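Novice: Below, each structure is written out as structure tokens.
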Structure 1
């Protein structure tokens, strides 16, 4: 499977009132076309910063990101769509109108963008909720609207920054199952940020473990378990133990300030 994203020597330091804060150091990573790659690591390790750099929203101090062989230095919805933990829906727009928003910005005619939005709401389980406003939707439904809005752009790459982090455990599990169905259907390349070991194991084709700040690549795991994943299977429990060993070590370093 060909590499779609190539990250070479990427570093980033943020300047703050109390001094420079190194976020990432010499990140070298490739993302395969149509894979589901998860970034896992302790809080503050630069996962979201790396996602922002891949999306062209954050400029690295060093290194480059290439998508399909072309350097990315600014947001490009034709290549990359993003979903955050906060759905970021407009409260004055219905679910359908929220899904249409990105297409509207691109100048897609109203009839065409409405048809595209309606097509997406059914597979995300929101048929019949087109006219509902965000205040009338549950947390999981709001996040599905946000994902449908991103999918409407038909970007080949979808970046997701803890999209289910604010949901309860049951909804989170169901959203994970739903996302895998969407991924299998759309063949989109997904780069997913999470703090949850369980979520990473259930969803990912590969898992990248990052160190405490400044973030580096500590380990890379190929997850060859068949979908849907059985977390009680021996291979899954062994993988969780390995992941936890790495994450625990880095989290302790972060807590003790030895970074």
Structure 2
């Protein structure tokens, strides 16, 4: 409760500071709208269904691309950890592609897939895949050797060793990679939705882009707030509980 009160006071202070800067007229109201105008936009967009529909479209694209990235990233990371030749080739490629800014995938996706949902999904998968590969590889390589030796002594081998011993022991690293992959997927999708306009549905990125085109800063800031809130909710509801459980399970968590 104390931590919640501290966080509420902090964000409340930011809103007050924002209002004070608006009242000081340092910048034009067109460039820096008031918190009330942003709240009015969000209320109106939620009331007419625009915000809800855009959020659902964006989340659908994000989740599909993210799951595909995990499905391919986990086994690929296990393979690079198992064989050094793959670590030196695929692992190095993964490290290089992870450093590539998300927006760089958009022109390639447009040339390959055109203005389609496939282009959106491709960019999200590329934003997720390499983080999961690298995290899985790192996690497996950081499993204490005693775990492997003890499992071999007790008769575990081949797939049983990997699925029942090594992968569970590497899960704290894997989940951290999934969390990072989620962040990269978000950035990738926003870049794709800003540059790719398709009739199958306008997401949050398109609303952000339309706000810029119309010089509607209340819309731009409002959509940015929604994106941040969704990211925080995903972390607090999904990733943080799993990370805490795994750190407690393996005794690697820091004392609170």
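Novice: When distance in nm of label points 7 Å out along Cα→Cβ at positions 99 and 179 is computed for each of 1, 2, which one produces 1.9?
Specialist: 1
Novice: Out of 1, 2, choose the structure whose coordinates give Rg/Rh (Cα atoms, Kirkwood Rh), for residues 107-154 alone equal to 1.39 when calculated.
Specialist: The structure behind it is 2.
Novice: While we're on this one: Can you say which of 1, 2 returns -11500 when helix-only ellipticity at 222 nm (-39500 (n - 2.57) for each DSSP H run of 4 or more, over all residues; to 500) is computed? Mind dumping the intermediate values first?
Specialist: Numbers: 1: -11500; 2: -24500.
Comparing all candidates, it corresponds to 1.
Novice: The value 14.7 for mean projected area of the Cα convex hull in nm² was derived from one model only; which of 1, 2 is it?
Specialist: Numbers: 1: 14.7; 2: 17.4.
Value 14.7 for mean projected area of the Cα convex hull in nm² corresponds to 1 out of 1, 2.
Novice: Please state which of the structures 1, 2 yields 2.4 when distance in nm of label points 7 Å out along Cα→Cβ at positions 91 and 171 is computed from it. The partial results should precede the final answer.
Specialist: Details: 1: 1.7; 2: 2.4.
Of the structures listed, the value fits 2.
Any read-out appearing in this document is the output of simple, stated calculations on the displayed coordinates, not a laboratory observation. Keep in mind that this is a model prediction, so the values were computed, not measured. Cβ atoms are built from the backbone, for glycine too; each structure is taken alone.
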